[in-house]
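Every number in this text was worked out from the coordinates using simple rules, so none of it is lab data. Bear in mind the structure is a predicted one, so any value in this text is a computation, not a measurement. Cβ atoms are built from the backbone, for glycine too; each structure is taken alone.
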Structure P
Amino acid sequence: MKIYTKTGDKGNTSLIGGKRVPKYHNRIEAYGTIDELNSYMGLIRDLIDERKIKLIISEIQSKLMHASSVLATETEEAQKKYAKIIEKDINTLEKEIDRMNDELPPLTKFILPGGHKTVSHCHIARTICRRAERNIVYVADNDYVDDLVVKYVNRLSDYLFTLARYMSNKLKADEIEWIP
């Protein structure tokens, strides 16, 4: 199979189902941002040694691929074919957030991203995730998007914030409080 098709050379691409749209289409922007986030999740997985977190991140990456498929598909019927994000996946993120939070000091002030390279990468992924969420909500305001995709991406940004704090604690890095 060739990697290049030349079908996008004039600035258009296909959604699942064959509809041609401009590469700046809101669905392309949304799943492109999910792709960017997924790549960043791979980097974070490579930076972290904790096996449990590596497994969770691999699972997240799989769910992000499902989210991309949903976003690349316009109709509700077709999306159901790709919608492999379920409430249990959101519960998994919540349980992981709670598990990591149990090991952390209470958050009493806003913190600045940074303190260690791994922590900084978690914060960058969090901001990409927030952008993806904004893009997905925009699509959902105009077209059908499975509600669980929005919910999952929202919870994922919370997971990434908690992961940044968790890694900061594990790596004995300073959490830098924001002083207004």
Structure Q
Amino acid sequence: MTLQPRVATALSRGPAEFGELAARYLEEYLAKIRLTLEALPADRLWWRPAAGANSAGNLVLHLCGNLSLWLLASVGGTAFERDRAGEFAAEGGVDAKELEARLADVVGRCAALLRGLDGKELGQALTVQGYSTDVLGVAFHAVEHMSYHTGQLLFLLKQSLPDGERVELYPQHRRE
């Protein structure tokens, strides 16, 4: 059995302005995380592979917090109080469907924000978590950060799959 995400990749949807492309990447990563949360055995959602490591649940909570702070609050002006330590300390209490819904909501709002940016706004100076940057830097950080943790989540899924099952993210490149 092969597991595949249910959305086209950001690049396969054609050329786009920066805000649109950044939004597409967040949506692509969300699709991969959905796949992970749907396929991950329930007993692995809050499992930590080693002492000090994060569970899949922790990573999703962390993405919600990070995207909300960096994009929705810093760029969009939405009030947000973050408990970063709590994102990593959580040990359960939220199931995969709720985590997926939370992340989908945050990503949907971030994608809308990114799509609404014009070129002039990208150079607007911002300070986020002590970093002096601009809207472009914030958007790059958000996309890269979600990419990084998407990879970690997929790795946790791959470690949990029964023999014979695999994840295929890019079947169009299978013969290359």
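Of the structures labelled P, Q, which one yields -22000 when helix-only ellipticity at 222 nm (-39500 (n - 2.57) for each DSSP H run of 4 or more, over all residues; to 500) is computed from its coordinates?
Computing helix-only ellipticity at 222 nm (-39500 (n - 2.57) for each DSSP H run of 4 or more, over all residues; to 500) on every structure in P, Q gives -22000 only for P.
Identify the structure, out of P, Q, from whose coordinates relative contact order in percent (Cα under 8 Å, 6 or more apart) was calculated to give 26. Mind showing how you got there, number by number?
Values: P: 26; Q: 34.
Label of the originating structure: P.
Could you tell me which structure in P, Q was used to calculate Cα extents along the principal axes in Å, for residues 64-167 alone as 45, 23, 21?
Going label by label, the one that fits is P.
Comparing distance in nm of label points 7 Å out along Cα→Cβ at positions 120 and 152 across P, Q, which structure shows the greatest value?
With respect to distance in nm of label points 7 Å out along Cα→Cβ at positions 120 and 152, the highest-scoring structure among P, Q is Q.
Matching task: 1.12 is the computed value of Cα Rg over 2.2 N^0.38 Å. Pick the structure from P, Q. Write down the numbers at each step before the final one.
Working: P: 1.12; Q: 1.06.
Working through the options, I get structure P.
Using the calculated result 3.4 for distance in nm of label points 7 Å out along Cα→Cβ at positions 48 and 144, pick out the matching structure from P, Q.
Checking each candidate, the match is P.
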